[in-house]
Structure I
């Protein structure tokens, strides 16, 4: 029997599996690049009593809500308001020990999904914002939909949402905009998507899910940031340090898988290219030949874990 959303909304995903991959952390430092409500950071502090944690989050609200959970671990954890793409700078400012492990849970935090005002979910009628860092000087989702061309909107929804009906959705968004009805709320967008997909088709997920995902990724630059973050993380890890990443959709997982193959020395060039140009060099070993996924028990306890995939590498050399 499942549990209610209120009971599961702050559960970390794959916590035991993630920590098992970290190995012997000792008295080193673990970087939790996606603090959220602090579940993974708490688990690290409890599992490794001599380790310290640097927990990063770009959402100031998340840091404020999570901070009280770490009272008994004062002196062993530092909370930093930053995007994980700034990991090099964060470590330079805060780390005084070697970095033994880095973890990142790339899912949208439950606090953001459950917010009735941030615009991440079609469950609430809210302004179409979607910025993970509300203090960031970047366009909101509604601003992007006012500025982008029909082609650009369709491209974003297809590339980042893998939505087959992206052109039809984009056409309707622009038609509404041209008629003086720009898409400014979550309800407007979700209803427009529902009108744009074939009727009568049964969906395992809400028809608007992929479009919302695509806009969120675009607003926050998630894919570009992820590629740079993976490279920097391998660089800053100490030898034998572990990098563990949890993804929640196939686009992110492909980026992580490709990056891990490259640092494990596997050429990722297209087969017809006569000479390797990807500069793959073996500086790490892959710890997860196949991604680790949540057990049926975890999925029942925490339905939001269902699409999670965990991959990890261990650094071998600089």
Structure II
């Protein structure tokens, strides 16, 4: 088990992926709940960031809630994968970038303030690399971004359709830019965010709470890097399911505890005919393959065209950037 998962650090990582305290001294409150001092909690989170286990502590926005985003993929000649991945990762709109085992082998997530800005970013990436980009926007989510359960307790799961972007006031846009890189790891993080956004601390806390209550924010809390936690056998499974059946099938898949992500995306025929996706994060390929085989049989998916894409390398992983002036700092 990685050092960051040893007691008493496990609750700090697992229990506060959601429900992060919206109080002036959140780390002190976490310490009270876990029997630790504020300094110990901050030290543990700082160590987690230094080790790469903790990506950030902050806001995970719902897809399309404050801008535009899409999963995208490219079929890159193996001899060019490193060079192309470097160009893709350099794009400020790209927050995740992975190599997967498939002819369509480079997969990335791009976010931007608007659909037009997103289209321009994808066109720029295609032009810079000389390789077509398959844009695979979200149609419906069945389970996504509610945290990475380390204790086997499960997480709430319910289908959601992408929502129209929220109209943020000027102060909210300033706060959006301030939180994109994560909360500062200091005793009063909301006061620091307030200074950056030219708001009061109370306004920052109230705005974050309002974003969460309205669904603009999917969760507020610790964002983990699962590979650093030992979950290196990670597979994305995709199926071509008839449109009339995909929603019901996706909801069933999302209820399974081994499924960590599940959603429907637009097809991109003929290069990519699949519309139903799920992720399984595991420690061993044999275990993950067995889970996928059982899932296919038990959920009636075995007869549909499908593919399994194991992750090879992670080239980039950071929080999304939606603000007009958001900087790419990783």
Structure III
């Protein structure tokens, strides 16, 4: 019989800043107190979904000699091949799309069946806030009447957008952004010690996985160009209509998130000693704009950004005139 190469453990292990939660979950497995529905809540870019996958690996690993998945047993091999019969993930068919009721009905049918490997059945829903109303309602019965040795893990990056009826039937665990030292140590180990690592962590608000994504792709370049556009609007070097046209090349939800992060950084550093109340009004406008984008109502992005950029430019136009 040919031997099987071990799976890279980095694909199935928790991240360093998740160690405390992981220890607690391992204790629950030993004590047989694993909840039937677990909601993992945290911002994107800190490894919330990765932790959810690691939990699934731990439950479905056939080796019980360690607090971590072994990576070589049949269960781990099936998970690595994305063919484990007792694991099902539900996600939108496209980025920014909705999880539909038929997907949840399929998941509910899957949960009703006996585990083929004789152990746990695990379902992962990510992101939970993308379930439409019908999908959320279809999930409730399974959350209310769970079968033994089944776990539904829901990942949420915007917990307030998950219906209260779903939240109330889950054990909610809120995951924080790692400390600056934890993020820097991990990202330096993965991506190398460079100024790019420091820059990526700064512009992502200390979110190490998002920073790594930026380093490996064009994220830093795009983010810096977007922030440069905001600076140009502040200085009156570009008009809002032209700026709105330029920003069409970016994903609207991402760009809103960049703007919110940029504004937070500015009011806590450069603008801290000369805060303008209008800045907080602009923050409210960004949050409302993100709500329109996420609602699926397909707002006119050009008009949306024109309005935002006009409001942003006027804040600093008034400051220059009063100086």
* Asked: For structures I, II, III, which has the highest computed value of distance in nm of label points 7 Å out along Cα→Cβ at positions 213 and 309?
  -> II
* To do: Work out which structure the value 23.1 belongs to, where mean count of other Cβ atoms within 10 Å over residues 125-132 was derived from one of I, II, III.
  => III
* Where does the value 16.4 come from, among I, II, III, when mean count of other Cβ atoms within 10 Å over residues 61-68 is the thing being computed? -> I
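Every number in this text was worked out from the coordinates using simple rules, so none of it is lab data. Everything numeric here is computed off the predicted structure, so don't read it as measured data. Cβ atoms are built from the backbone, for glycine too; each structure is taken alone.
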